[in-house]
Every structure is written in C-alpha cells, then in structure tokens.
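Novice: Several structures are given next for inspection.
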Structure I
Amino acid sequence: MLLTTFRIDYPILRTALAHAPDIEITWERSDLIGDGTQQLLVWADGPAFGTFEAGLEADPTVKPPTRVVEFDERRLYQLELTPEGRRASVYPTVVETGAILQDATATEKGWDIRAALPDEETLDQYHAFFTGRDFDVELKQLYEDWNPNHSSQSQFGLTDRQHEILVAAVDEGYLDIPRSCSLAELGTQFDISSNAASERFRRGSKTLIENTLSPDDQPT
C-alpha cells in the first residue's frame with residue numbers, strides 16, 4: 001500500500017475559504033447516499049465564522065450548511081454537495097478503488113489530502129482524476145508503507161503539519177513538567193488558533209501511537 005499526501009487546488013469550499021482566509025477546514029467524514037447525494041462533515045477553526053458562513057451560502061459546490069456543534073473558535077458543519085461539487089469530488093473514486101482517506105485539511109491556499117492507496121495503478125487514477133479536471137495537484141509525499149521498523153519518521157503516517165507541531169511541542173516545552181509553552185503559543189507559531197493546534201497535536205499523537213505502539217491494528 002502507498003501512503004500519499006497531495007496538495008490540490010480543489011474547488012470544493014474554495015469560495016467559502018476565499019471569503020474567510022483565516023479559517024482552516026479539517027475533514028471529519030464523507031458519506032455517499034443511494035440517491036447520489038454526497039454529504040460531508042468538516043470542522044472549521046478560526047475567528048471569522050460570519051464571513052465563512054456567508055461564503056458557504058455563496059459557494060457553488062455546497063448547499064446551505066447545517067451547523068452541528070459550536071465552540072468558541074471551532075464549529076462542526078454538515079454539508080451536502082451540489083451537482084457541481086459532486087462532479088469535482090474525488091471521494092467516490094476513494095470508495096471505488098478501496099483507498100483509505102486518512103486526513104484532509106484545507107485553507108484558502110488549497111487542500112492537503114493524505115490517503116493510503118492500494119497500488120501505483122490507483123495512484124495513476126488519482127493523478128488522472130485531478131489533472132483531467134484541470135486541478136493543480138502536487139504529490140508532496142509518497143511512501144510504500146508505514147512500517148514503523150523503517151528509519152524515516154514520515155513512514156509513521158504523519159502529515160507535514162502534524163510532524164511540525166509534534167516537534168515544536170517538544171522543542172518549545174509543551175510536554176515538559178511544568179509546561180513552558182501553551183497550545184495557544186504553539187498555535188501562534190503556526191498562525192492557527194489554539195483549538196486548531198490542539199486538534200492537530202491530538203491527530204498527530206494518535207497517528208504516531210497507532211503506527212508505532214500498535215501497528216498490528218492498522219488496516220491493510
């Protein structure tokens with residue numbers, strides 16, 4: 001299996017994110033329904049929810065959103081793709097090819113999508129999907145597996161952002177007793193909110209533990 005990370009100029013939520021460049025989106029899950037409907041849950045982190053929600057209303061790839069959960073600087077939205085959004089969505093290809101979508105985040109600069117693909121033929125299918133729709137795509141990482149016995153830390157399955165914040169947490173003293181750095185300070189270092197820093201740190205820690213201390217539990 002191939003572990004890949006793509007940076008994609010993806011049209012889904014592009015308009016909404018352009019309205020609110022301080023917002024970061026974290027994909028939670030997607031669902032395909034028998035009538036062709038495609039829904040997704042996404043977390044939004046940042047201070048500009050008013051402009052972001054106005055952008056959602058104007059975004060041609062999604063229908064008006066449902067707000068599911070709300071915190072100070074974090075909200076969970078349930079979204080349904082419009083026909084235009086469904087035509088742009090790679091998720092049906094994920095399902096058809098047996099790939100595993102592991103992580104996806106988005107800002108106004110584009111989407112970073114991490115997926116485990118069965119083989120090189122599937123990788124070619126994904127590349128053809130994006131280029132065939134004139135989406136700018138960059139393959140940022142490609143590894144044959146996530147075997148923790150290999151020397152490269154990136155084979156632990158971490159995204160670049162997760163790796164950066166875990167390293168920074170150690171370097172800046174977040175894991176010291178007592179702590180000499182807060183999540184808010186880590187977030188400032190990466191120009192994200194404390195909630196987004198917490199989520200990134202949590203996801204990175206979970207991935208690192210799963211792929212090192214309990215590798216036998218990983219899907220194949």
Structure II
Amino acid sequence: MGRQFAAQATDSACNAHTDRPAMLRLAGDVSGLRVLDLGCGAGHYAAELLESGAARVVGVEGHEALLHAARERLGDRAVLHRHGLEEPLAFLPDQSFDLAVPALVHHHIDAREQLLAETRRVLRPGGTLLVSTTHPTGDWTGFGGSYFADDRVELPFGDGFALSYRRMTLEQFLGELLGTGFVLERLLEPRAAEEARYDKTHQQPLFLAVRLLRP
C-alpha cells in the first residue's frame with residue numbers, strides 16, 4: 001500500500017494537482033525557513049519546499065515503505081525520522097522550526113490534541129502551521145449519514161486497500177486547531193489545477209487547507 005501511495009502521490013489529480021499546489025500557495029515564500037514535514041510520506045512536499053528555498057527540512061513518517069521512498073527522492077537533502085505521529089515528538093527541540101506542514105494527515109490521527117500541542121511546542125513564536133484535511137461536506141456527500149458524525153470511515157484505495165480516517169465537522173476541525181492556541185490566517189477549498197481538472201474536483205469540495213499562526 002505504501003508503494004502504491006508513493007507512486008500515486010507523484011502525479012495524481014488529488015495529491016499533486018489539488019492539495020499540494022494549495023498548500024504550497026499558503027506557504028508563500030519559504031526562503032531560509034526551517035520546516036517540519038509531519039507525515040512526510042514519500043517526500044513530495046519536502047522536495048518542493050527545498051526547491052523553493054527552505055534552509056532545512058525535517059521529515060517525520062511512521063511507515064517504512066513511504067520513508068524509503070522519501071529517502072530515494074531526497075537523498076541527504078533532508079533529515080528523516082521514522083516515528084509514529086500518535087506519539088509525542090520528544091526528539092525535536094522546543095521552538096526549533098519556522099513552519100510545520102502536516103498535509104492530509106490530521107484526519108488519520110487519533111491523538112490529534114497531543115500532536116497539535118507538540119507542533120505548537122516545536123514552532124517558534126510567529127511560526128506558521130499549514131494543515132490540509134478531507135472536506136467535511138465532501139465526506140458527508142461521499143459516506144452519507146449525519147454530517148455531524150465523527151466515526152472512522154474507509155476509502156477504497158489502490159489494489160484492494162483502504163485508507164482509514166476519522167471524518168469531522170468544520171466546527172470540530174477548526175475548533176481543535178484554535179483550541180490549541182493557533183490563530184487562523186487563511187482558509188482554502190482547493191480545486192484541481194486546469195491541467196488535471198476533472199468534474200469531481202470542481203463540483204464538490206474534496207479538501208480544506210488552512211494557514212495558522214503560532215502566537
């Protein structure tokens with residue numbers, strides 16, 4: 001599954017042409033920044049950030065197959081740690097990063113409050129947090145039931161696999177971020193770039209992407 005996900009994320013409409021461009025747009029100028037890529041997957045974000053001028057990128061990923069793909073993509077340009085995000089980031093110093101990027105990670109985590117608190121700890125005051133997640137309305141449309149459900153759902157993926165994550169309302173998603181002390185600066189509902197456009201990405205919301213400030 002990890003190998004299939006790494007391959008798909010390289011050029012898929014959802015990852016490469018919807019989520020990633022929106023998050024990089026929210027990141028803005030990253031020249032000279034110290035960046036923490038949480039759930040770095042196969043290293044696609046780290047590569048883009050380094051090419052955009054980030055001074056240092058540290059990636060954290062719990063799945064060995066994805067981390068192997070990240071190592072192949074990045075070589076020695078980034079520091080990569082195998083570490084599950086359900087556990088504290090005790091190996092990272094306080095206030096050591098300017099930017100943290102958990103892209104399409106938040107909804108997979110059960111210990112979200114802990115992860116947000118740890119992310120706030122390792123960000124310097126004035127630092128930035130970028131978070132993308134599945135769109136609550138898109139999940140409601142896709143899975144049905146109550147919009148206010150917070151159950152775990154499974155999305156078929158690849159060759160007989162499924163991605164498991166927890167759907168949540170917009171109120172819950174933003175409430176968790178703001179409740180940790182972050183300040184919302186901008187929110188996007190990304191649509192696919194024209195070169196990868198297909199109807200679904202322009203007719204119903206698939207993702208949310210937000211930029212937050214660490215006071």
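Read the figures in this text as sums done on the coordinates, not as results from a lab. The structure presented is a predicted model; accordingly, all values stated were derived computationally and were not measured. Cβ atoms are built from the backbone, for glycine too; each structure is taken alone.
Novice: Going by FRET efficiency 1/(1 + (r/R0)^6) of positions 119 and 175 (r between Cβ atoms, R0 = 35 Å, to 0.05), which of structures I, II comes out largest?
Specialist: If we compare FRET efficiency 1/(1 + (r/R0)^6) of positions 119 and 175 (r between Cβ atoms, R0 = 35 Å, to 0.05) over I, II, the biggest value is for II.
Novice: Which of I, II yields 2.1 for distance in nm of label points 7 Å out along Cα→Cβ at positions 15 and 143, as computed?
Specialist: Working: I: 3.9; II: 2.1.
Among I, II, the structure yielding 2.1 for distance in nm of label points 7 Å out along Cα→Cβ at positions 15 and 143 is II.
Novice: With distance in nm of label points 7 Å out along Cα→Cβ at positions 159 and 191 computed per structure, which member of I, II shows the largest figure?
Specialist: II
Novice: Of the structures labelled I, II, which one yields 17.7, 54 when Rg and Dmax of the Cα atoms in Å is computed from its coordinates?
Specialist: Numbers: I: 17.7, 54; II: 16.2, 47.
It must be structure I, since only it matches.
Novice: Name the one structure among I, II that distance in nm of label points 7 Å out along Cα→Cβ at positions 7 and 31 of 3.4 was derived from.
Specialist: I
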